[in-house]
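Asks: Got some structures for you, see below.
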Structure P
Amino acid sequence: MFYNARENNVIINGIKMNYVEFGHGQKPLIVLPGLSDGLKTVHGQAVTLALYYRQFAKKFKVFIFSRKNVLEKGYTTKDMAKDQKIALEQLGIERSYVLGVSQGGMIAQYLAIDHPKVVEKLIIGVSASKQYEEIHNTVCKWMSLAESNDYKALMIDTCENVYTLKTLKKYRLFYPLISRIGKPKDFCRFLIQANACLTHNAYNELEKIVCPTLIIGGDNDKVVGKDASKEMAGKISESRLIIYKGLGHGAYEESKDFNRQIIDFLLN
């Protein structure tokens with residue numbers, strides 16, 4: 001199997017939480033994905049994820065976690081961080097590096113705030129610590145499309161808001177295909193996670209994050225807003241900020257050195 005990639009799960013209060021594990025390193029790197037987890041968990045994606053994150057596989061033991069398979073209404077990013085801490089305890093992981101992307105970055109904030117002994121170094125990618133107009137407008141639209149069972153429009157609108165025109169020119173060719181693949185049985189998990197994005201507000205507690213922190217954003221982010229990363233960096237004392245010019249919420253895919261910046265930060 002590619003980089004020893006395998007999938008497994010832990011049980012949180014009687015509910016499965018799926019994760020993928022791979023890599024040859026000793027130091028654990030916890031990866032928390034974004035809102036797309038509400039549509040599809042990491043189940044069945046071990047090799048795909050190991051290939052995507054292969055730059056981390058030589059230096060780290062990588063764990064990519066989904067949220068629980070079944071989520072209760074009103075489930076917040078703070079609740080997600082609490083459950084993530086329980087999952088790490090079950091795996092015997094006392095201290096780790098944590099990378100959170102988009103909503104994963106929101107969960108990572110609370111993991112570092114509420115459970116500081118768990119997080120040795122933190123990376124927050126294309127995320128936000130509080131509500132901005134961009135988040136409200138974009139996520140509310142996505143929720144409306146999900147409630148209408150319009151998966152095609154949801155996928156297209158996501159791409160249009162996440163990627164730059166250069167990338168969109170390639171992706172638009174595949175719109176008819178992506179709108180037919182991966183549709184969930186229902187949108188319950190997505191809607192609960194989306195609502196958690198709208199209620200997330202860790203801004204006034206960011207000073208409690210004391211570990212070294214790397215914050216990465218794009219100056220054209222239509223999802224969380226262009227100022228979200230800068231404002232987080234201003235509140236976290238041990239932080240370093242990288243802003244990609246001309247890129248938006250898809251900076252983690254479109255920038256050529258996103259993963260390399262993370263590796264350099266973690267190893268130095």
Structure Q
Amino acid sequence: MPAETILETRGLTKEFKGFVAVNNVDLKVRRGDIHALIGPNGAGKTTFFNLLTKFLPPTRGTITYNGADITSERPSQTARRGIVRSFQISAVFPHLTALENVRAALQRNLGTSFHFWKPERTLYPLHDRAQELLESVDLGAFANELTVNLPYGRKRALELATTMALEPELMLLDEPTQGMGHEDVHRVTELIKKVSAGRTILMVEHNMNVVSSIADRITVLQRGAVIADGPYAEVSKNPQVIEAYMGTADTELVGAH
């Protein structure tokens with residue numbers, strides 16, 4: 001596998017009792033890219049993510065990461081390789097502060113997550129790094145705010161900070177701007193661009209303005225199969241892609257800038 005390819009799937013397929021959710025997907029993600037996975041509702045995008053993170057076993061096909069076959073690994077093994085996923089629904093602890101959420105993620109990386117009986121002062125050395133991560137997603141001023149009180153867009157920014165605390169080499173972002181107003185979408189898009197420095201991002205995203213502005217490469221799924229792959233300018237003109245998006249609730253594909 002070429003050095004510039006960090007993740008590759010070959011013939012990746014998932015069937016559920018005769019229904020093919022992911023159909024023979026060949027995908028290559030280049031190191032350092034922001035790679036978007038798009039497609040109408042029911043196209044198989046989330047199932048594909050579940051295969052990559054081992055929440056589901058594939059029916060057939062292979063997943064290769066940094067040259068190693070990881071197809072039959074357990075989720076924990078794959079996570080330790082540096083593949084970290086953020087979920088569609090904000091996955092942060094609502095009754096901890098923003099700082100405590102990031103600190104908890106840093107603890108997980110140190111392998112001390114379950115040391116509940118240790119005094120809190122043992123966590124103080126993690127404060128500086130947690131604060132640094134909050135600053136990186138423009139949440140420095142919200143460090144001591146309870147997460148439950150944060151606006152939705154800020155919660156998603158916090159989720160990015162906790163994801164980065166795990167020091168991922170490959171970040172899988174599942175609908176990072178879902179349910180956001182225009183201002184939050186813009187802020188989170190800029191944050192994704194910022195945190196992509198030095199790492200690779202594979203994102204499922206429905207907002208074509210986001211995709212057209214930050215994705216280096218786009219793969220389009222329809223009914224579980226790849227119908228197009230390439231840069232936005234090329235993919236947005238593909239007749240099959242235009243047809244796939246017509247009559248759906250998704251944002252208009254052509255001219256979305």
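Asks: Which structure, out of P, Q, was helix-only ellipticity at 222 nm (-39500 (n - 2.57) for each DSSP H run of 4 or more, over all residues; to 500) calculated from, if the result is -9000?
Replies: Working: P: -11500; Q: -9000.
Comparing all candidates, it corresponds to Q.
Asks: Also, quick follow-up: Among the shown structures P, Q, from which was the value 16.0 of mean count of other Cβ atoms within 10 Å over residues 67-74 calculated? Mind dumping the intermediate values first?
Replies: Numbers: P: 16.0; Q: 13.4.
Derived from the structure labelled P.
Asks: Give the label, chosen from P, Q, of the structure having the highest value of percent of Cα pairs over 35 Å apart. Could the numbers behind the result be given before it?
Replies: Working: P: 8; Q: 17.
Largest calculated value belongs to Q.
Asks: If you don't mind, another one. Supply the structure label, taken from P, Q, corresponding to relative contact order in percent (Cα under 8 Å, 6 or more apart) with the calculated value 26.
Replies: Among P, Q, the structure yielding 26 for relative contact order in percent (Cα under 8 Å, 6 or more apart) is Q.
Here, each number is a calculation from the coordinates, and none is a lab measurement. All figures in this text were calculated on a predicted structure; none of them were measured in a lab. Cβ atoms are built from the backbone, for glycine too; each structure is taken alone.
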